[in-house]
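*Asks:* As structure tokens, here come the structures.
Every read-out reported here was derived from the displayed coordinates using simple, explicitly stated rules and does not represent laboratory data. Being a predicted model, the structure only gives us computed values, none of them experimental. Cβ atoms are built from the backbone, for glycine too; each structure is taken alone.
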Structure P
């Protein structure tokens, strides 16, 4: 089980909130547990599914122009998503 904290920072635009919300909207709908916080998005699930979600955030961010993305990745053996508990 993988968990990942992702922060997307659109650069050079005042419409950053719109871009971040669009990135969250484009996340895969299955296989990843998503928690939104004011400063980041938390993703949990099987490795491949979480990486797909990270890639989706990256693609949306770069579609709108310059951006920075910060990710923190952790592997926690035995951890289960809320919907698997």
Structure Q
């Protein structure tokens, strides 16, 4: 099942897509190219979602700490970064 989605893109961007389609023959149409690009972007974001949630949680902790202490030292920022990376 499909649905139609309409959106506007800049002319130079549209022209580049048309040129790519003509030059490579990888896609039958601009619509096919854009569907594929949207699908690929969706899968990448879904793959990153757990990491994005961890970043958001770290951001909230950082905001609380920054409000409480006004400013974080470089050492504290490094510690938060290491903590985040450890959770990935």
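*Asks:* If distance in nm of label points 7 Å out along Cα→Cβ at positions 20 and 52 computes to 2.6, which of P, Q did it come from?
*Replies:* P
*Asks:* Sticking with this structure for a sec: Matching task: -26500 is the computed value of helix-only ellipticity at 222 nm (-39500 (n - 2.57) for each DSSP H run of 4 or more, over all residues; to 500). Pick the structure from P, Q.
*Replies:* Value -26500 for helix-only ellipticity at 222 nm (-39500 (n - 2.57) for each DSSP H run of 4 or more, over all residues; to 500) corresponds to Q out of P, Q.
*Asks:* If you don't mind, another one. Can you tell which of P, Q yields 0.9 when distance in nm of label points 7 Å out along Cα→Cβ at positions 36 and 60 is derived from it?
*Replies:* Derived from P, not from the others.
*Asks:* Out of P, Q, which structure matches 1.00 when FRET efficiency 1/(1 + (r/R0)^6) of positions 4 and 76 (r between Cβ atoms, R0 = 25 Å, to 0.05) is calculated?
*Replies:* It must be structure P, since only it matches.
*Asks:* Continuing with this model, one more query. Any idea which of P, Q comes out highest on mean projected area of the Cα convex hull in nm²?
*Replies:* Across P, Q, mean projected area of the Cα convex hull in nm² peaks for Q.
*Asks:* Given a value of 0.60 for FRET efficiency 1/(1 + (r/R0)^6) of positions 12 and 28 (r between Cβ atoms, R0 = 30 Å, to 0.05), point me to the structure among P, Q it was derived from.
*Replies:* Here the read-out was taken from P.
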